[in-house]
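The following blocks contain the structures, represented as C-alpha cells.
Values in this text are rule-based calculations from the coordinates and carry no lab data. All values reported here derive from a predicted model rather than from experimental measurement. Cβ atoms are built from the backbone, for glycine too; each structure is taken alone.
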Structure P
Amino acid sequence: MSRPSTWIVPAYAKLNLSLAVVARRPDGWHDIDSVLVPVDWHDLVGLDVELAEADALSLTVDGPAAAGVPTGESNLTVRAAQALRALAGRPLAMRVWLSKIVPHGAGLGGGSADAAAVLRSGIAQLANLGVMIEPGRIAAAALGVGSDVPALLSLSGQRVRGRGDRIEALTIPRLHLAIASTTPSSTSDTYAAVAPGDIRDDGRSEQLALLLGAGHAPAPEMLGSALEPAACRANPTLADALQRARQVVAGVDWYLTGSGGAVFTVASGRDEAERLAEAMRTAGFNARACRTVG
C-alpha cells in the first residue's frame, strides 16, 4: 500500500451518547432516536481507486484488533467499495487496507466508520478522476451499506432518527471521555431481543441535542442506551462484564453505547479521562481516554 495514489485516512469510532428505540417497523427494522458523536479512537483505512477496464477489489486487514474481522462480503469496507463502484457506474480497480484498532463488537461503530471512510475517500478520489456523484445518491448508498454509515460520513455530532436515514447535524462542545470495551456484543442479536417494554420515545435525545447545541455538557440522566436490557438478554456475559466494569471506580457512572459492549463516562477534562481509562485498563478492560471530533 505504498503507492503515492493510496489515500490513508482515520476512521473515527462513534459513541451513542443517548439512544432510544421508539418503534418497531413493519419491515423488521427499528426506528431509533439517538445523539451520536465521533471520537478520536480510530482505525486507519487506506484506499487506492483507479478507473479500469474490469472490476478488481482486494482487502488487506491487520492491526491489534484484526482478530475476528471478516475479510469477505460481510466486511463493511468491502460493501462500501462495492457501493462506490455502483455509484461510479463504471469498472474500478480498488485496493483497501484496513488497520483495525477499534475493538470489534463494542458498539463503537468501527465497521461503519471504516465503511464511511472508504466512501469519503473514494468519492474524493473519483472526483479527482473526473467522476462526480450527487450527494443524494451518496447518502442512499451509505444507508445501503449500514444504518450507522450515513451519520459517520460527516465528522460532526449528529441526531439520528428513523433507521439511520434521518440525520441532523449538531454543534456540540468538546467532550472528554473515558471509554472501556467490556465484551463483544452482537448488534443483530441485540435488536432481535428487543422487548415491547424497551420501545418508547423517552425524549432524552431531543433534550440532549438542545443542551449540547447550547454549549452545555450533557446531563447524566440523558445518557445511555435503551438497548442495554436487550443486549444483556441476548448475551448474559455482557451483563456480568458491565457489572464488573461499573465496580472499578466508585462514584463514576458508566453508560452503554449503542448495542454494546463498550461503556463510557464523561470526564471533567483530559487528566480525569486518562485517570479513569487507566483504572479500567488496570482492571483488565481495553480502555482509552478520548475526546469528540469535529
Structure Q
Amino acid sequence: MKPILLLLATALLVSAQSPVLPLYPGYAPGSESWNWDETDTQLPTIRRITNVTKPTLTVYLPDSAKATGTAIVVCPGGGFRMLAYDYEGTHVATWLNSLGVAAFVLKYRVARTGDEGEKDRAIAAERRKEAIALGIADAKQAMKIVRARAKEWRIDPSRIGIMGFSAGGWITSAVALEHDADTRPAFAAPIYGALQPEFKVPADAMPLFLAHADDDKTVLPARTSVRLYTAWKEAGFPAELHIYAQGGHGFGMHKKNLPVDDWTTRLRDWLGSLGLLTVPATH
C-alpha cells in the first residue's frame, strides 16, 4: 500500500476509536445563537468541515509502550471558513502518535458560509473577524482541557504544546503570544501560518518551530513566519525556521515529491532536540 494511502487508512481506523469531547458544557460562549447545521464533506483530496457551531476536541493517544508524555493540540486550517480536517488534522495526529506524542485535534468554530449573508462582503468580513476571536478562545479552552486531564491521559503538564496550519497557524501564534498559566503552551509550531498585524513577544515565550514555502501565494512569501521568527530571536527566545523554495500553500501531510515533504522530519528532530520524544525513565 502506498504511504499516503496507508496513512489515510490508519487515520480512519484511529479516528473511529478516538473519543470526541465537547469543548464546553452546553452552548459555546459567544455563539449561543448559532443554530445552523454543520457540514462534513469528503472530497477527492480533502475533507472539509464547515459551519462549526459546537467545537470539539478529538483525542488521539499513542501506544502506551511508546508514550513520551508529550501532547500537542492540533489546529487545522481553512481560512476561518472551513477546516481541512484530515491532512491538517487527523493525519497529523496519527503521525504524532507514531512518535509517542498524544494529539488532540481541535474542531474550532468558523464563520458561517453557504447562505445569502456570505455574499455580502461586509457581513463576510465581520463573520471572519468574529470567527478568529472564537477560534482563539476554542484553542485556549482546548489547552485548559488537556492540562486539566493530563494525569488521566498520562501526559506531562509541562510538555503540552500547540501547532496549527494557515488559519490554525494564526490561532497557534495567538495562543503563543497571549495566554495565562492554564493556556500557555510549552512549545508552539505555526506551519505556513497567518499572523495578526501587530503583536508583542511575551516575557514567557516558549520555543517556536515554523515552516513555510517561499512560493506560498495565500500567506505571501513566508513573510509572516519570518516576522515571527525574527521577533522571537530579537527577544532572546529559541526559534527554528524552515523555508522551502516550493510547496505552495496548504502542503500539510500531502506528499509533493519535493524537499518540503521532509518538514515533518525537521519537526520530529526539533521535538527530539527539546527532549520531548524521550520516554520517561519511570515509564
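Couple of notes before you dig in:
- In this comparison of P, Q, the computed figure 2.5 for distance in nm of label points 7 Å out along Cα→Cβ at positions 176 and 248 is attributed to Q.
- Mean count of other Cβ atoms within 10 Å over residues 88-95 from the coordinates reads 16.9; which among P, Q: P
- Value 18.9, calculated as Kirkwood radius over Cα pairs in Å, assigned to which of P, Q: Q
- Relative contact order in percent (Cα under 8 Å, 6 or more apart) from the coordinates reads 15; which among P, Q: Q
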